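The following blocks contain the structures, represented as structure tokens.
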Structure 1
Amino acid sequence: QRLYLPVVTDPEYHYEAINVETQAGNPHSLLSWMKRVIALRKRHRAFGRGTLELLRPENRKVLAFVRRYESEQILCVANLSRFLQVVELDLAHWKGMVPIELFGTTELPTVGDTPYYLTLGPHSFYWFSLQPKPSQQLVSDWSLTATTLPEVQVPAAWESVLVDGGKEAFESILLTYIRQRRWFAGKARRLKSIQITDWIDIRTAEGTAYLTTIVASYAEGDPETYLLPLAHTNPAESSQIIERWPHAAIAWVKLPGQEQRGLIYDALGPPGFADALLSAMARRRRFNGPKGTLVGSTNKAFIRLRGPETIKLEANLSTAEQSNNSVVFGERLILKVFRRVEEGTNPELELGRFLTERTNFTQIAPLAGALEYRPDRGEAISVAVLQGYVPNQGDAWKYTQSTLDNYFKAVEVRADAGPPTLPRSMLFTTVGELPELATQTIGAYLESAKLLGKRTAELHLALCSDPDDIAFSPERISPQDQRSMYQSISQVGLRAIELLRGQLSRLPLDARDEARQVLELEPQISRALKSFLARRLNTTRIRVHGDFHLGQVLYTGHDFVIIDFEGEPARTLYERRLKRLALRDVAGMLRSFHYAAQASLRTDNLKPEMLARMQPWARFWVDSVSVAFTRSYLSTAGTASFVPQAPADLELQLTTMLLEKALYELRYELNMRPVWVRVPLRGVCDLLAPA
């Protein structure tokens, strides 16, 4: 016997090159492509169960049809030719729908009255999901109602949405749901898919809830992981959930053999789930899941902060959070649940534990406990922190706004005269005193600014108080570290200037002159940053707050308490745990003073002439308060290693940090709030071209 054909000896097709292991490790291989196609086909049930409607275009070399199943509609177009083809499709029946390409989730133009044109390469094909044009009204947590909630049908119990036939349909519902959550950080990115990857069941007073891990994948960039606690309620109690916690309602669920529908909702709304988490930490319980374990823990401060066990602490969900959610327990404890999570210890837990257990700094919300998820593989993930509740009169932003209202009313009669201009050098030296006019017009807030500066310095001193702990010990700045800082800040500036140049024609009319001025200042920005690189830094890097502004400080009526040590939510966990220049926090607070003054002027609805006359007074307030804050900070920090001792070094570092912050704000406002863009524009101009 012999083979019908000779053995293929070409090494390109040899078993060492063509095998499962090699193809599985190559994302561009035929095997990987087929796995993606199969997974996509399984995710959209219209491919297997839907009806088929041929479109019959004039170009007979193009096959086009629409598959429908329930609310899903998929347009399939294939080029049967080995040459490029152009096709006109009659999609009048789908007028107003948006074709979204399934592989890359790219949105095409909305279908209109005219034939829809497509160009297809040789033997290529497209799959489009035909979806309604997104409504601009569904932007808040409160927009979903009982009549607009989607429905998912499950083959068995409602838990089937986690594992069985209902999982794919429920994941498609979550795709829409999380876009509307305030804690969802990917609103500016093109969301491709949602996948439930793990869950842990937790017994509550209402039944069983599931702390699920969902992975959000995007058309570009790395995926993100979020925590979403899920629970189910029967039809009789669904209306109560929707009425009291409308933002928690996710979807109706239809169980086999039942006429009425149950409701799947975010379990953090009603108090039962939060009570269960508090109990888990108090008793140091462990919950096992398919891929890891949820572990609760407390520290020595818990018993004191919790109070007598005989007193039940009523749980109330706070609506004030953005990147996380908080539950207040009877004004004794506050539980902060992280939504977007990464492997590693969250700075909120890490810094809170260090400050509470190993320092004497008391102007924080003390740590009482924590919840951590420990996967079978990889590092532990911070799920939640439990802190002592701090009685307060609101945050420092609210307190500052109230004092600014009084300030502007007081100076309105002086608006025609105008205040004196403070020299910038007052910010970097102790030479010179604030004019008597500052004391007369600003009043007690100058003392508040001094106290806030003192508390900021005390925080920094506490964060670097253990030289033996590598996570908190001060570090000398090497030339490589300095160049890395320079490159990072330069990239922030480059992206901000490019975005400003591209959006100049779309800016509000009153902001365009300042925008052009900032664009003309681009060479000065470059020189300012290069001067930061040219001068050797002789200070140390330390752990800092990382996202320091008036909104991160509570006002108790006579003092300030610093909260929210997570860092900037947009940054990775690794970046948020880096040691940085201490003056970065100082710059953050000084920029916050600037925003507070401009926000106060905006709320007064002043006429343009009066607004122009009040701007010098706003600048006078910002400069005076900034000098009071900075001098108090420097006086308290003294000769600490993180403080520049020479005025020239202080000016260099603080100016650079202020410029970085203003450029970061400029990019943010251009993307999110163009009407506020004048605030960072003015900040850049004040730094580089002071009046």
Structure 2
Amino acid sequence: MHRDFIYKLTNLVEANLANENFGPEELAREAGMSHSNLNRKLKSISNQNVSHFIREVRLKKAKDLLLNEDLNIAEIAYAVGFGSPTYFIRCFHEYFGVTPLEFKNQELVSKPEEQQVVTPLKKSNPKNYLIFLFIVLIVLIPASILITREISKSAIYEKSIAVLPFIYLSHEAEYKYQSDAMMDAILTNLSKIKDLRVVSRTSVEQYRESHKSAKDIGREQNVDYLLEGSVQHENNEVRLIVQLINTKTEDHIWSDIYDYTAEDVFSVQSEVAETVADELKAVITPEEKQLIQKVPTTNLTAYDFYLRGNDEYEQYFLSNNRDTVAMNKAWHHFQKTLELDSTFALAYTKLADIYWEKYYWKTYLSGNFLDSVIILTSKSIAFDSQCAEAYYLRSAGYVQLNKLTEANKDLDKAIKYNPNNWKAYWLRSYISVDLFHDYVGAISNRREAILRNHDSGLPSLLNNMGQLFIDMGFPESGKKYYLQALELTEDSTEYLKRLRNLEWTFGNSEKVYQLTKKIYKRDSARVPTFIAADCLIAGHEKEAAYYFEKLKKQKEKSGEIDLYNSKEFGLYLWQIGRKKEAEFCFNQQIKICEESIRLGRWNSIQKGAQFDLAEVYAFMGNKEKAYHYLDEVNKNNSFPLWWVTLFKNHPLLDPIRHEPRFQKILKDVEAKYQAEHERVRKWLVSQGML
């Protein structure tokens, strides 16, 4: 019976073989079934969805044509319904393990040679041979260029998509979180496919109540497709309606209705993602397919508590005031999840995330800093060795703990198992700068993060990209990114902060001071950490004193550790004759920096702690220790421009600034900056970014 059913479907596909638009909807209609029922029946018989079945029939027919017809690869691709020869080649290779050309050559080699009649060779005329060769080259070279161009066009075609928040149609508000969970799961599954670019959930949250057109959303998110959906919950049954839209034409490419119960939720999540990928002609590797189809838990009650926890967790991060009530509720739900299923990997990762949020600054200078984060993410990985979220968070923890080898290994796996996690590229960008001083790697990874993130954090990414350009001595290019961020936010205060950074990088202390004053005048609710030091370095001591006091109170209230301002405040106190108080501040800075170095904290990895110590010891007259720490800083293989400015201008270094040993170190720092500037310039030109 199953055999007859598959035979019937195969005949229907073969009858429409050359029609590239003959897809799941068309086959279901020809078979007299709904898409959902056809999908379920195929799954039960052959563990395939409809799209995969159609593609398999096309590829098997292509194999027959390669064996029996004298057609080129492109002709065969079009004959079996592939609109792109390049996509056909990739699908063929994925299914058979070899390219069509390799397959054809193998078959030719394996055929027994026919007996040939040997005829005497005529002596060829070398002149005729050269003429023939010349004609062949004239014909083949333009043809090869044309083929290469066509393949290149197809190869660089980007399949990009945004999954919009699903509309919840039921009156039972207590189940709304399940609608968000379905949308999130489909988005996460699509994100696991390297051949797709998928923007983050936070990027699309802004469209929850939006009436913008598909074309407008596509332009804002820089994507070619949108996936829209609605969820209706009634008793124990759920109806999911999804539709795929081309953002340029606003045409509906595909749509379907899925009726399911809680027991089917994981299969529906994976089925929708795989069908969407097929509609976009995205290649799914066997490993990606396995990741998409992986079931996180067999305990549906545990899964429900996890969804509730995740909903509260998202509410916490999306709220402007960071609602701790929501975070505590999330904590409770994740704990309950693990009581019901102690092997639920993602629940451990979420608990680790909450630990980070709650205890980062409280434990920064303690011996157990981030221990719980590492333990919980490691437990998550022990239960699921392909958990991208756990690898990313553990990598971030290892970076903070100066375990760079472990951090890079985890980050590689985070990107491998979710190549669309913008945070992973963002973290790699920071590692490139702060740990390896590699600005090419930093800019490249920051660009990848920007491509995948279009939420409220995009302006920050753009501003940081601008800073990277300025760090490397390209101020005009940096300003362009600042202006892009300004266009998105219309936040002129943040734009002024960025201009202040630019002037600071180039050592213009009076311009820095003027900009800082404008910034504080526009937003006096929170004192910028840099304002006191800016006033002091520009020679405005009285204003510096006022802001130091305000900063001190602000830090005490927030519980954050002031890693940098103690030495600046000490300098001010010294200049007005309060030397004992100044020494207390200097000693406090020494204590923070030495403890940071001992514990391997982030500011010591960047060599910021070492530079702060060099400044303090230079000012206090301990030249031996000052040069020791300057030598440590000089071990960096490259420097941004702002380091050069610090060496040249910071007043704490005045006592040793003109000494030959200091000048030698400064010369090294400048040379390393210039070398990196030139390396970055060449790369930017090659990428068309300069």
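Key figures
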| read-out | value |
| --- | --- |
| At a computed 16.8 (mean count of other Cβ atoms within 10 Å over residues 439-446), which of 1, 2 | 1 |
| With volume of the Cα convex hull per residue in Å³ derived as 221, matching label from 1, 2 | 2 |
| Structure responsible for -0.28, -1.04, -1.15, with log10 I(q)/I(0) by the Debye sum over Cα atoms at q = 0.08, 0.18, 0.20 Å⁻¹, for residues 367-518 alone calculated and labels 1, 2 on offer | 2 |
| Among 1, 2, which structure scores highest (criterion: FRET efficiency 1/(1 + (r/R0)^6) of positions 343 and 591 (r between Cβ atoms, R0 = 30 Å, to 0.05)) | 1 |
| Of the structures 1, 2, the one that -21500 was derived from, the read-out being helix-only ellipticity at 222 nm (-39500 (n - 2.57) for each DSSP H run of 4 or more, over all residues; to 500) | 2 |
| Among 1, 2, structure where distance in nm of label points 7 Å out along Cα→Cβ at positions 447 and 471 as derived comes to 3.9 | 1 |
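Any read-out appearing in this document is the output of simple, stated calculations on the displayed coordinates, not a laboratory observation. Computed from a predicted structure; not experimentally measured. Cβ atoms are built from the backbone, for glycine too; each structure is taken alone.
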